[in-house]
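We did not get these values from a lab; they are worked out from the coordinates using the rules stated. In this text the structure is predicted, and so the values were computed from the model without any measurement. Cβ atoms are built from the backbone, for glycine too; each structure is taken alone.
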Structure 1
Amino acid sequence: MRILIINGVNLNMLGYREPNYYGTITLKELEKDLHAYSFGLGIDIETFQSNIEGEIVERIQQAREHFDGIILNAGAFTHTSIAIRDAITSIDMPVVEIHMSNIYSREDFRHKSVLAPVCIGQISGFKTDSYKLGLKGLVNYLTNKEN
């Protein structure tokens, strides 16, 4: 089983940006931790980060040829990107939307996700554990789908 983890806009700033919401772990440290966690799940992961909406769209489109599912933390694109939403609907694979912070306890504009309706689930508020919960949920979904 292969899972793609996509990190969107500003996630390259983890460890520096608003540690009260995101903690102090850097993106590189998070990726290393997720690779170790994926071994325990018996899956292969690949990580990708971009601040550019079009690059995220292209990576989602390419994923259908090489992956079984996607974990997506689109960052601020969660609330605005119809292009990313359309890319998700154009592939036949499950996507889990995740957020490190609880988007519903933050500013009003963060309460609306244009991506959530086209994802199989959403996890928010558990900092780096949001990724692990998303991975575990996606693996369970894919495993049960095959039975």
Structure 2
Amino acid sequence: MKIMDFLNEGAVRAHLKAGGKKEVIEELVNLLVESGELKDTEELIKALLQRENLGSTGIGQGVAIPHAKSDVVRGVIAAFGRSPQGIEFDAVDGKRAYLFFLLVAPTDSTGPHLKALARLSRLLRDSSFREALRKAGTDEELLRVIKEEDSKKH
């Protein structure tokens, strides 16, 4: 599975405006709305925040992967955003998160959801990939970095 199999190209943002966890989630969900992926944001934001209440999706090393299952989507979809200033996200290492992959899957799609999470986690362990994402200045540069990494064998 490749990131571009589920990442919406129109839902990539190099400069998130959000200042907190809830705002990051709302901003990324709104990117999916703007890109035409979904219409109902309220139910999805609620599901994502409920998932965060179970335990932070801030996996450390400046990365967070907020994710949830919801019937407002028909397939696995994702948005990506970067916060140049970083956001407190209750990450496991106690540090700010800068890179955010928001992942949503239908309630009944456990396999694809887990495969997408595993793919993201594996790629984001690579410090050079994280660094390239942090340095990219525009939405287009972020997309190029992701596509290049996606094309490598992992």
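Among 1, 2, considering only mean count of other Cβ atoms within 10 Å over residues 75-82, which has the greatest calculated value?
Looking at the calculated values, the largest one is 2.
Using the calculated result 15.2 for mean count of other Cβ atoms within 10 Å over residues 11-18, pick out the matching structure from 1, 2.
Value 15.2 for mean count of other Cβ atoms within 10 Å over residues 11-18 corresponds to 1 out of 1, 2.
Given a value of -11500 for helix-only ellipticity at 222 nm (-39500 (n - 2.57) for each DSSP H run of 4 or more, over all residues; to 500), calculated from one of 1, 2, which structure does it belong to?
Going through each structure in turn, the value belongs to 1.
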